[in-house]
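Below you'll find the structures, each written out as structure tokens.
A short reminder: the numbers here are calculations on the coordinates, not readings from a lab. Remember, predicted model here, so these are calculated numbers, not experimental data. Cβ atoms are built from the backbone, for glycine too; each structure is taken alone.
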Structure 1
Amino acid sequence: MSAAAVDSGVSGIVFFHTERHDEVVAFYRERLGAAVWLEQPGCTVLEHDEFRFGFCDRDRTDDCGVVTFYYDDRAAVDRLYDRLADVARGPPEENETYDIYQFFADDPDGRTVEVQTFLHSLP
């Protein structure tokens, strides 16, 4: 079977367990502008542009990894910083190693959220 025959337009979804489902979903919807893509029993799948990620109500929380949102320019990163300043770890700054402009914040579970823009051309 060819790749075109199985390509549905969705490349994947990242799921996290959470003990604070409603609060975490509200954070990503209200603070980062994600929309509900799919509701399943105990799980909500959100989308932000082409990025899909889900949170499932469980008795433990997965707080490893980084949930990264990228934008087209510095101005967008700065606007998101203004919305997330109360949970940000610091203001946006350039990261010369990766040639990006970024800041980090914490979601209600303590999971790391990164907001960035690439300062170089993308493929």
Structure 2
Amino acid sequence: MIHLDTNFLIRALRPGSDEDKKLRLWLDANEDVGVSAMTWAEFFCGPLNPGDKEAAELLFPIVEPLSPEDAVKGAELFNSTGRRSRSLSDCLIAAVALRLGARVATGNRADFAPFLTHGLVLAE
């Protein structure tokens, strides 16, 4: 299973991008690909190009909710990785992925690197 970070989702909707190509490969290989509610919220903050909302909703009709346990794990990640400014959303995305045993696809690998020692795996 692979969960997308917001930046990966945005880029995956651009035809011909590296992220678009990777997503298509994963889907063609019947890989389970999803997004968390945190990714979904960030995505809809925009700005969106025409058609992005509809394309994303077709790709991801089910969005993984944040559970109370994810909130606690996200806070633990935030506190244990230096309380980095503006990193709480990444912590929550990582928490959901950890709960599901999912790899995270991101265009900002450095943002998620602090979570690798906590068991997070990044998608290649």
**Fill in**
The highest value of percent of Cα pairs over 14 Å apart, for residues 35-106 alone among the shown structures 1, 2 is in 1
**Message:** One of 1, 2 was used to compute distance in nm of label points 7 Å out along Cα→Cβ at positions 11 and 27, and the result was 2.6. Which label is that?
**Reply:** 1
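One of 1, 2 was used to compute helix-only ellipticity at 222 nm (-39500 (n - 2.57) for each DSSP H run of 4 or more, over all residues; to 500), and the result was -6000. Which label is that?
1
Compare relative contact order in percent (Cα under 8 Å, 6 or more apart) across structures 1, 2 and report the one with the greatest value.
The structure with the largest value is 2.
Using mean count of other Cβ atoms within 10 Å over residues 59-66 as the calculated read-out, with 10.9 as its value, let me know the right label among 1, 2. It would help to have the intermediate numbers written out before the result.
Numbers: 1: 10.9; 2: 14.5.
Only one of 1, 2 returns 10.9 for mean count of other Cβ atoms within 10 Å over residues 59-66, namely 1.
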**Message:** I have 1.14 for Cα Rg over 2.2 N^0.38 Å, calculated from one of the structures 1, 2. Which structure is it?
**Reply:** 1
